[in-house]
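Visitor: Heads up, there are several structures right after this.
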Structure I
Amino acid sequence: MNGFLTNVVLWILSRPIALLLGIVRFIRRIPFWKTAYSATIPCRTCGSPISLLGQWKCGCSWTYRGHLLRRCPQCFCLPRVARCLACGCTLLLPEDR
């Protein structure tokens, strides 16, 4: 019975830490979600909009239509960069952590 009581007390004491970690994880994912739910993002160099909707080819050679930040159905990876068609610069995309 003593082991059960110890486990209950430790579980109750760990809840604030778990809540804090969940809040930090949520805050870190906000930039990814903000980009994932938008159709365009501005280029940091020239300011022109970069479309995130279209036809994309993954590094594993799978071609799909839709949003750029959709997981590849073949290898389940996400793209890391987007290229501006106006100036040719690449923009680092936020990661899904």
Structure II
Amino acid sequence: MEKNAYIVCCEPKVVLFGYATTTEIDKPSLTLTDARMVVYWSEETKGLLGLSSIGPQQGSRISPKTKNIKIKTKVECIIPCSDQAVKLFESGLWN
């Protein structure tokens, strides 16, 4: 099954980017592959929904990726990412 890119927000105030199948995002615990943490997003990113539509902009801090991460805490929202956002996340922006 094809994996799609998502922004995942979970407690306590953690924002992650990674890949999951559509069936995985409905499970109580979620595993993201090639996951990155959004440590900070710049004002130019235009908020959380900007992360998913235009991607992290200059001044944002995106961690290196890890092979996978299992999320067992409360997931507050899961937002699909545009192709443009994926490209910027994959660049590993940290500046």
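Visitor: Tell me which structure, out of I, II, gives 16.4 once Kirkwood radius over Cα pairs in Å is calculated.
Guide: The value was obtained from structure I.
Visitor: A value of 16.9 was computed for mean count of other Cβ atoms within 10 Å over residues 45-52; which of I, II is the source structure?
Guide: Structure II accounts for this read-out.
Visitor: Could you tell me which structure in I, II was used to calculate mean count of other Cβ atoms within 10 Å over residues 29-36 as 18.1?
Guide: Matching structure: II.
Visitor: Where is relative contact order in percent (Cα under 8 Å, 6 or more apart) largest, in which of I, II?
Guide: Comparing I, II by relative contact order in percent (Cα under 8 Å, 6 or more apart), the maximum is at II.
Visitor: Work out the source of 9.6 here, i.e. which of I, II gives that when mean count of other Cβ atoms within 10 Å over residues 5-12 is computed.
Guide: I
Visitor: When FRET efficiency 1/(1 + (r/R0)^6) of positions 13 and 37 (r between Cβ atoms, R0 = 35 Å, to 0.05) is compared over structures I, II, which one is greatest?
Guide: Sorting by FRET efficiency 1/(1 + (r/R0)^6) of positions 13 and 37 (r between Cβ atoms, R0 = 35 Å, to 0.05) in descending order puts II first.
Visitor: The value -4000 for helix-only ellipticity at 222 nm (-39500 (n - 2.57) for each DSSP H run of 4 or more, over all residues; to 500) was derived from one model only; which of I, II is it?
Guide: The read-out was computed on structure II.
Any read-out appearing in this document is the output of simple, stated calculations on the displayed coordinates, not a laboratory observation. Note that the structure is a prediction, hence the values are computed from the model and not measured. Cβ atoms are built from the backbone, for glycine too; each structure is taken alone.
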